[in-house]
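Dropping the structures in below, format is structure tokens.
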Structure 1
């Protein structure tokens with residue numbers, strides 16, 4: 001992939017025109033016009049970023065050649081620089097809805113004293129192509145949950161720092177999970193799924209909780225999911241033994257997501273499709289997927305992608321899948337032995353397991369999943385890129401491409417010889 005013209009040390013133009021770009025979900029090649037604005041905060045339903053570049057407008061090019069097209073209005077733009085992307089893909093930055101820690105820090109262990117380390121994590125994720133993420137707090141003591149939530153709330157209240165991934169809220173993965181499907185979650189801290197329990201776990205921090213994973217079969221009253229939805233919290237089903245009927249009931253109550261599809265839930269069966277079968281046949285329900293090759297066999301990933309390749313309703317629902325990293329605290333560190341609460345886990349080639357062999361998670365970054373899907377030949381680059389950039393945004397109600405948003409963009413190029421997909425940040429100074 002050819003490098004973009006350097007902007008370092010140069011006077012920045014007032015406008016930049018990106019030509020011959022491919023965008024997921026848009027037919028043909030596109031031209032994107034970016035305008036430079038004063039460095040001011042941008043707010044869009046939870047996202048706050050600072051960038052001198054805003055997306056001004058899109059044009060659909062009438063030609064698929066590498067020649068710069070004649071575009072309405074572009075010729076009259078003052079102080080413009082044109083960059084030909086030669087058919088490469090352009091996307092928003094990644095959004096990771098399930099990430100458990102990085103650089104040695106597990107998010108359940110966060111305290112007010114960890115501000116500098118949290119900033120380093122946000123910078124590392126930015127370097128890995130992630131624009132926003134949900135720090136995921138797994139099952140632990142309620143007082144530790146509150147301590148971590150307090151630290152995150154304090155961080156979110158501060159002005160955004162350029163070139164760092166933004167915290168969009170929190171994903172509470174537990175503690176109201178089915179003990180039979182707890183995976184690496186410690187049994188001692190699992191809680192019953194009741195209104196009182198959920199209110200206690202949320203404490204004073206419901207406003208920053210974006211997603212909560214729970215096992216719906218643990219609540220025979222059917223009151224918890226509607227309560228969480230009334231607070232604006234997305235309910236995700238996971239670590240569950242729910243039948244298809246129980247899952248459909250939960251979806252009817254307002255649940256709209258599934259945590260790490262296939263993992264910590266019954267498998268698909270021809271007589272009992274289970275939670276996942278219900279999710280894949282219910283419009284509006286989205287499923288998180290870990291594409292590290294360990295949590296899901298590539299063959300099962302292939303089946304999952306084929307089953308969801310077309311919209312499930314006449315009005316065209318968006319893709320029901322999104323990628324997550326499910327990365328653990330050793331993200332950004334070499335393989336080795338690290339703590340998981342009070343238990344050791346061994347990280348080998350990016351896969352983390354407890355001493356008994358239980359799969360605990362991964363240390364691969366989010367965009368590695370995009371590259372894996374393309375390298376394994378499971379889907380085209382456009383869909384793979386969207387699964388880490390636009391569909392996770394849609395899953396939690398954030399906007400995708402829109403005019404006036406920050407131009408925090410990635411450029412993707414596929415090597416025709418190796419088939420590998422590479423990315424770089426656009427317009428980095």
Structure 2
């Protein structure tokens with residue numbers, strides 16, 4: 001076999017997988033990203049501050065209301081995907097757990113949201129409207145997650161991605177129409193996003209019922225199995241759900257004006273540019289490294305990590321050297337954030353590299369409890385130190401804290417790689433390990 005034939009054998013499946021992703025989930029993600037960036041440009045600073053706070057808090061609350069429960073359907077059903085009553089019963093059990101969680105968490109989250117934004121002086125009516133939107137949308141986002149999992153399990157991916165594409169491009173088109181008709185405001189920006197969430201929830205719900213054909217009945221043993229399987233991931237899920245919006249929360253608490261809040265929200269949109277590539281790592285890097293022969297692993301690992309590090313370093317340098325390009329994306333309201341743009345891109349680049357390492361390590365079962373514990377502990381230590389010693393009412397200082405947190409996380413993941421090569425990955429056939437995984441302990 002010639003080198004050209006080997007190259008084609010290696011590249012064609014990867015390009016096919018990338019093309020499939022870009023024409024399915026990639027379109028929906030790109031549409032949502034463009035929607036957010038257009039809202040940054042179209043909305044005045046005070047209005048975008050409300051938009052950023054609402055959807056930032058909403059993202060964390062949506063994760064907290066699910067805590068990985070929707071993802072338990074697939075491993076619990078296992079190879080019994082033709083057993084429709086079993087799947088329906090698990091869905092019903094998840095729904096009953098979710099209702100109980102919602103009745104407890106949602107009111108608490110509403111109170112926390114009100115306390116969090118009280119220094120912004122947005123008025124009782126505006127805050128009440130935001131709380132209503134928050135609680136309604138997070139419920140339907142959870143519905144979308146649970147019933148969307150049924151479509152994935154039943155291998156109806158075409159309907160699953162089609163709904164996402166229609167929702168994403170539909171809301172984006174309506175946003176542009178409202179802007180062209182001079183009817184764009186914060187209510188339009190928020191409600192179109194909410195409408196997309198409701199569309200996905202109802203679409204997945206209806207399609208899931210068609211696929212299952214039976215009405216499930218919740219049961220205590222199934223609920224117990226769901227909770228037992230999800231429980232080991234709850235601490236890290238809760239931590240990262242909150243951590244994802246920590247910059248926004250800190251600037252809300254310590255900031256003196258809405259422009260600081262809007263600036264963090266707008267800069268956060270730039271950080272999402274790399275999210276699309278992060279998702280591609282899952283379909284390209286993870287299966288490649290999982291199948292890679294052990295003899296070639298270290299050399300390919302070092303080469304891949306070096307190339308990714310070089311790429312994100314170049315991307316970060318571009319942001320520091322030519323911030324105008326990134327500021328143009330954000331619009332004239334944020335033209336003063338020249339250094340801040342570089343810091344945001346730098347932290348996002350470090351996080352991307354750290355995420356790439358995590359995916360590769362997971363594919364080789366370089367998964368250890370000390371990595372999760374060290375990562376959470378060090379990030380919290382950095383944040384506590386900054387809260388104690390640094391003025392976090394300044395946007396630049398909050399971004400520097402984010403860079404420092406990303407660096408310690410990267411250091412932990414690099415240490416995990418070194419440890420993994422020295423010790424080896426987790427072996428599922430080790431005595432007691434398989435039983436431990438199955439029981440969720």
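Where a number appears in this text, it was derived from the coordinates with a stated rule and is not lab data. Keep in mind that this is a model prediction, so the values were computed, not measured. Cβ atoms are built from the backbone, for glycine too; each structure is taken alone.
Structure notes:
- Which of 1, 2 leads on mean count of other Cβ atoms within 10 Å over residues 172-179, largest value: 1
- Parent structure of the calculated result -0.56, -0.69, -0.99, -1.15, given that log10 I(q)/I(0) by the Debye sum over Cα atoms at q = 0.09, 0.10, 0.12, 0.13 Å⁻¹ is the read-out and 1, 2 the choices: 1
- If helix-only ellipticity at 222 nm (-39500 (n - 2.57) for each DSSP H run of 4 or more, over all residues; to 500) is computed and equals -28000, the structure in 1, 2: 2
- Mean count of other Cβ atoms within 10 Å over residues 260-267 derived as 20.5 - corresponding label from 1, 2: 1
- With distance in nm of label points 7 Å out along Cα→Cβ at positions 252 and 404 derived as 2.3, matching label from 1, 2: 2
- A value of 22 for relative contact order in percent (Cα under 8 Å, 6 or more apart), calculated from one of 1, 2, originates in structure 2.
- Among 1, 2, structure where distance in nm of label points 7 Å out along Cα→Cβ at positions 36 and 300 as derived comes to 5.1: 1
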